Structure P
Amino acid sequence: MQIQFVNKQRKYPTEQAKALIEAILGELETQVTFCRQMKKKGITCALAVTFTSRSEIRRINANTRGMDTVTDVLSFPMLELADGFLQAPLQVSDLDRSSSQPVVFLGDILICLEKAELQAKQLGHRFEREIAFLAAHGFLHLLGYDHDTPEREKNMLRQQRAALLKLGLNRDAAIKAGQGDLS
């Protein structure tokens with residue numbers, strides 16, 4: 001998977017956050033049907049992750065969703081997927097063939113690290129776990145997963161938890177470990 005990182009905030013260093021996001025999305029890539037199908041076809045999945053400030057994510061949230069509030073993560077999918085399955089065949093225009101291996105761009109994820117830190121404190125787990133959770137959550141939204149019904153929410157949460165557990169970022173372990181923090 002190709003991940004382009006953009007940093008539009010100044011409060012937090014991002015190297016550790018980037019490594020966490022690469023790890024969690026790499027884990028999810030192996031679980032999600034769409035990504036496995038693309039890999040079998042020799043197509044690389046790509047996306048962009050932007051670290052943004054509170055004011056910027058609030059502005060974008062207001063402009064795109066009509067909600068004038070600071071949020072933790074926003075996702076902007078490029079393909080029409082539902083629960084990890086394409087709803088229409090890929091078009092030639094969906095693929096970038098400028099390199100040796102075709103690339104399909106999934107979309108953009110915006111993460112507000114300041115909001116993530118606040119939520120981690122409120123929920124009683126590490127900042128790292130919150131960043132990984134938000135990246136997983138945003139990635140699953142790019143792939144058409146949602147939490148609009150109890151059944152779909154359960155499926156989405158199950159996938160997020162499984163990936164977090166594989167990386168040792170479950171809530172209980174995070175609280176007991178008391179390991180380092182990004183802040």
Structure Q
Amino acid sequence: MPPPLHLDPATLPAMPLLVDKEGIRQGNSQRYEMEQLDGIVLLDPTLQLIVGYKDVRPDEFWVRGHMPGYPLMPGVLMCEAAAQLSSYYSYATKQIAGDFVGFAGMEEVRFRQPVKVGQRLYLVGKALKVTRRSVIFNVQAFVETTFVFNANITGIALFRTETSPTPLVSAEA
């Protein structure tokens with residue numbers, strides 16, 4: 001059974017654009033094929049809600065090979081879009097330490113309906129826990145009013161100045 005909705009999905013198309021792709025880039029580091037958000041239409045720190053969308057285009061890198069003849073948006077990219085939405089909220093509300101939020105985990109992931117080329121995927125994120133070091137969001141996704149995906153996304157504060165762990169295998173091996 002689906003969880004209770006954070007908001008009525010019928011209200012999503014009427015929400016005006018608040019942040020475009022350039023604005024999202026101010027807070028999220030992903031570029032090129034890995035940019036999974038096209039716009040933010042709601043950012044409400046009082047309700048701890050954020051709503052964004054991704055337009056699923058026919059020129060996406062995965063279209064040719066993910067179900068040829070019937071391309072479906074890969075679930076892993078829906079998860080990435082949910083993580084990017086959560087990360088942008090953390091940047092915009094300045095509630096987390098660090099230079100950016102790293103994807104740390106997922107729980108209670110459910111894919112409910114396929115997402116196809118030409119559709120707009122709306123993502124509705126509700127903060128469940130926000131600390132200076134980590135965030136947990138419940139993200140629900142819709143195409144029109146159809147509930148297509150939900151997950152709990154965990155992110156952690158990362159700093160660009162941190163040193164990376166020593167690799168187990170050298171790059172020369």
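What follows is calculated from the coordinates using simple rules that are stated; it is not laboratory data. Source: prediction; values computed, not measured. Cβ atoms are built from the backbone, for glycine too; each structure is taken alone.
Taking distance in nm of label points 7 Å out along Cα→Cβ at positions 38 and 54 from the coordinates of each of P, Q, which one would give 3.4?
Numbers: P: 3.4; Q: 1.2.
Label of the originating structure: P.
Given a value of 27 for relative contact order in percent (Cα under 8 Å, 6 or more apart), calculated from one of P, Q, which structure does it belong to? Working through the options, I get structure P. One of P, Q was used to calculate mean count of other Cβ atoms within 10 Å over residues 14-21, giving 12.1; which? Considering all the candidates, the number was obtained from Q. Each of P, Q could give Rg and Dmax of the Cα atoms in Å, but the derived value 16.4, 55 comes from Q.
With distance in nm of label points 7 Å out along Cα→Cβ at positions 142 and 158 coming out at 2.4, pick the structure among P, Q it was computed from. It must be structure P, since only it matches.
Computing helix-only ellipticity at 222 nm (-39500 (n - 2.57) for each DSSP H run of 4 or more, over all residues; to 500) across structures P, Q gives -5000 for structure Q.
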